[in-house]
Structure P
C-alpha cells in the first residue's frame, strides 16, 4: 500500500509539475523511460498524416527529452535489448515530437533557437556498414562512453578524453503532401537504379497506426535516416547551444521534431555513428513570414566559436580523387561504369578525396598512438573533421582530415 501511495503521489506530482511548466510558458515532451513505440511523443518516420499532439506558442520554451539513435536503454545495469535481425534498421531514428507551433502556416519559415543541451550519463559509438570506408576497415567495434558535463571517457577506448560539444543530429519539420510525394518518388527512382537508399519500411515504424505494418500509410512513410529539404538527419556538429536553424513550414503548425542527440562528433560522422546519447534539448521558436529561401535546404547561424575544433593543436592529412585501377568506390557502383573501373584518377570526385584523407588519418592514428585500425576509425568518427580544401583545381579537388590533438590524454 505504501508503494502504491508513493507511486500515485509521484504521478500526481509529475502531472502537476507539467501543468505548472506549461503555465509558465514551458512545455516538456517525451518520456525516454519507455521505448519509442510506447511514447505518444515519439516518431521514427515522416509523413504529412502524422498528428501533432502538442501545441506550443512561438516564443515559449520547449524541452525535448530525446533518445539515442538506436532507442536502447543506456543504463549499464539494464539488460541489453535483443532485436530480431532487421537489415533496414527500422527503429532508427526515434524523434521526440512532432510539435504544432501555434500560428505557423504552410509557407512560413520556422526559426528554432537551441538554448541548452543536457547530456545523459552514458553513450555509445560503433562502426557500421554505412561508414564511408567500412569496405576497407574490417570488423565491428562497439564503444560505451561515460559522460560528464565537460568530458566523455571510455574503458573500451583508453587514453581518449572527448570534450562536450553536444548537439541534436536531427531537427526536422513534417513534409507536406506535395513535398512528400516528390521526395518519395525521387528516392524510389534512385533505389530502383541501385543507389544507396532506405525505402519506406513498416517494421518497427512509429506511429504504428500510420506507418507500421498494417498502418494507413505503411508503404509511404519516409525514413528519418537521410536529411532533406525539411531538415532531418543533418548531423551538423555546429548546431550546438547558441545556434539557430531555419526550417520551412510545409504544414500548418510545422511539426517540429528533434532527436539523434550527440555528445560530440567529427565532421563526417565517418564510421556511421557519433557519441550517441540521450539528452534534454531546450529550444524556443520564431515564425518568419518573409524568411530566407530554403528550397535547397535549411540555413543555420550562430557564434563563430562553434566552428572551431575543440583543441589547441591539430594534425591533418589530405586526400585527392585518386584510386587503384580496377577499383570502383562503393558509392559509384550503382552507375555500372567501366570507365570508372579502369581509371586511376577521377575528376572532381569529392567523396573519393574524402575517403583518401580519412584512410590516411586512420593509418596515422594507428601508427602514431598504437590503436587498432577499428579503434582509429571510431576516433575519426567522433573527433576528426573532414573539410573541403578546394573545389576548383581540376581534376584533383581536395579534402583535409583534421585531428584535434588535445583528445589524447597522454
Structure Q
C-alpha cells in the first residue's frame, strides 16, 4: 500500500538542480539582452551543447524515463530561466516528436541525431503544420506533396507559418496534404534535409514575447525530396489513404500525433514562467515597504500570492500526470494532455499579470523581468492549440460527442 509517491527520486533531484543551476547562471542573466535583440541566442545554445543539455543523447535518455518527468522537470527549470531562450534551445524537440510519432525505426535512427548535430557543429530542427489560412483548422492545409513515381521523389509546394526555427533550421519536418479531398486524414509528414533546393525562409515575425526564439514562414517552391523522406513510408501511407477513402477508421493524424506527445511539455514551460513570477513577486512583497510595513502583511497582497502559488502547483500536478500518462502509453480519455496545457498556459498568464500588479509601476517597466514574463506567457494559450481548441479536445474526449 506504500507504493504511491510524489517524491522525486535522487536522479531526478540531481537533474533538476543541474538544469536549474544552468538556468540561473547562464540563461536568466542573458534573458533581457536576447529579448531586446530578438535574435537566436547562439552562444547560449552552444553552452547548452557543451554541457550536454542540447544533444541527441540527452533527449534519448529523457524519453526512456518511464515516469515521464525528465523533460517536464527540465523545461520547467529552463522556462524559469527564460521562455524564449528555452524555446531556442529545445525548439528542435518538436521536430523530434514529429519523427518519433510518424517515422519508422530506421527513419528515427537516421534523422533524429541530425536534429542536433554535435557541440562542434550544432544543428537545429523545425516542425511545421500551420499555414496562413490554416491555424487551428488543420484540415484546411493547402501546402501539397505530390509523388513523382518515375523519380521516387515528392514535390512539395506551399507556405508554412509560425514555425519555430523556420528557415533557420538545418532539418525541417513538415506536415502537408497528399489528398486534399480527405481533409486531415489526407496529411503526411515529410523530412526536408539540410541543403535541399526549393525551401527557404519567408517572413520572420516580430513577436510580443518569446523573442529570443526565431519564428518565421517556410516557403516551399517545387522542393523535391527523396521517397525515403516520407515519414512512415509510402506503403503505410497508401494503406492509410485507402482506408480513409473507404470511410474506415484510420490511424492518428500526422499533426495530432505530435501535439498529443508535446502538450504536457508545453505546459511544463508555462509552469516555469508562473513559478518565476510568483517567486519574484513574493520576494518583492517581503521587501517592499509601504505605510511602515512590508506589503505582504496586507491581505490584499498575501491572498494574491496564495492564489498564485496554489494555481502554479495545481498546474504542475496536471503536467506531471499527463507526462506520466504519455510515457506509459495511457489513453487520454478525458483530454488529460490538453488539460495540462490549457490550465498551465492560462495560469501563467494570470500569475504574471498578478505579479505586475504586486510590483505596481515597477512591474510595467523593462528594468524588471515580470513584464517580460507576462509577454512570454501569452503564447502558451495560443501555440500548439489555442485554449479554445484544448477545451474542444477535452469536451469531446470526456463526452464522446463530436462537439463543433
Structure R
C-alpha cells in the first residue's frame, strides 16, 4: 500500500464537535517502513520512536475588545479567527498549535485555513516521525506548493507550533532548551495605538499607561499628515518610550520618502512595512535615504525571502512573526540571519491568541529580545483557552518555560469557545 492509499484509508469521519485525521494502527505495510530519524539541531533525546497518528481541528473566534482595523469580517462578523490544532502521536503525547489567518491582513481566510488543514496539510503529516521537523516541512511543501514563497504560511504555522510542542513534551524540555538556547525571562511589550481620529488617541494611550505600558506602536498610512500628528501625540505622552510606526504597506513610494524624515522628527524610532513588499525599488530608495531604519514584515515569509531582500538592499531588519512565516522553524532561522548580518530584528505578531502568543514569547525570549515586542493579543482579545493563563502584567510578559510551548491547553475551554463562536459549523 503506497502513502496516498494509506492516507485515504486513514481519514476519520467528521465528528459533530471536531474533525480528526487518523492513521490506521492496523496497517502492517506502513508499520514495516522504518521511521525517519531527526535531522535538525535539536537538544535532548526522545523517549521512543513515534508517529503522528491524529490531528484534531478546532476553529474558533476569539472575542475582541476595542477597535482594531483588522477585525472586521464578512457579513459584519467580528472577532479574531483562529484554528486550534491538537496533534497526537501514537505514544499518546499531545502537541498544541494555532493557525491565525486574517483575511484583512493577508490572503488566508479562516474557512480556507480549515479546508487546507483538513484536506492537504493534515494528511501530509499523518504517519510521519514527529522528531523529524525537516521531514515534516518537506511534506507540507509538497502538500501545497508555494508561489513567490511558502504556500499558505499562516495556516501551516499552526502545525509547526504543534510539532514543536509535541517534540518538547516528548523530551520534557522547553523550546529554548530544545534549541540549545537560554530559557525564558521577561519581555517588555508595546501598546498599539490604532485610531480613526486624533481625538481618540489620548484615551487609547492612557489606557495603555494605566495597564503599565511605557512603549507604543502606532498604525499609520495612507495619510502622512495624520500619521505625523499621531506620532507627536504619542511621543508627548511617552517622552522616553520606544515608538514604532507600522504602515502595513499603506504608503506609495513617493509618500513614504516624504513621510520618513517627518516621522523621524516626530520621534519615531523605526518604520515597518511602509510599502507593499513588491515595491522593491521603493524599499531600496527608503533604505538609501536612511531617515529611519526600514523593517519588512508582510513580504518576509521564508529565510530565502529575507536573504534575497538583504542582497537587494531593501531593509535594515525585520519585524519577526512566527505566525506569518510558517512557524517557529522559519522565523528562528530569520532571526539568526539578522544576527549574522548585524541587522535589526524586533518581535511582533498577528494579534496572537494565547497558544500562538506562547510560541512567540518562547522564541523571542530564547534569543534575548531587548526591544519592546508588539504582541497585542493581550490588549485586544477577551478570551483564553489555557489551564493557567500566560502571565502578563504591567506591560511585561513572562516567558513560559515548561515543556514544549510551556503551556497547558484546556480542551474543554477550546470546545466551548468553538461552539460559542460557531467554529464547529466549519467542520460540517
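Coordinate-derived values only; no laboratory data. Source: prediction; values computed, not measured. Cβ atoms are built from the backbone, for glycine too; each structure is taken alone.
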>> Quick check for you: by distance in nm of label points 7 Å out along Cα→Cβ at positions 127 and 263, which of P, Q, R is greatest?
In response: R
>> Quick check: 82, 47, 41 is what I get for Cα extents along the principal axes in Å, calculated from one of P, Q, R. Which structure matches?
In response: Q
> From which structure (P, Q, R) was helix-only ellipticity at 222 nm (-39500 (n - 2.57) for each DSSP H run of 4 or more, over all residues; to 500) calculated, if the value obtained is -10500?
Replying inline: R
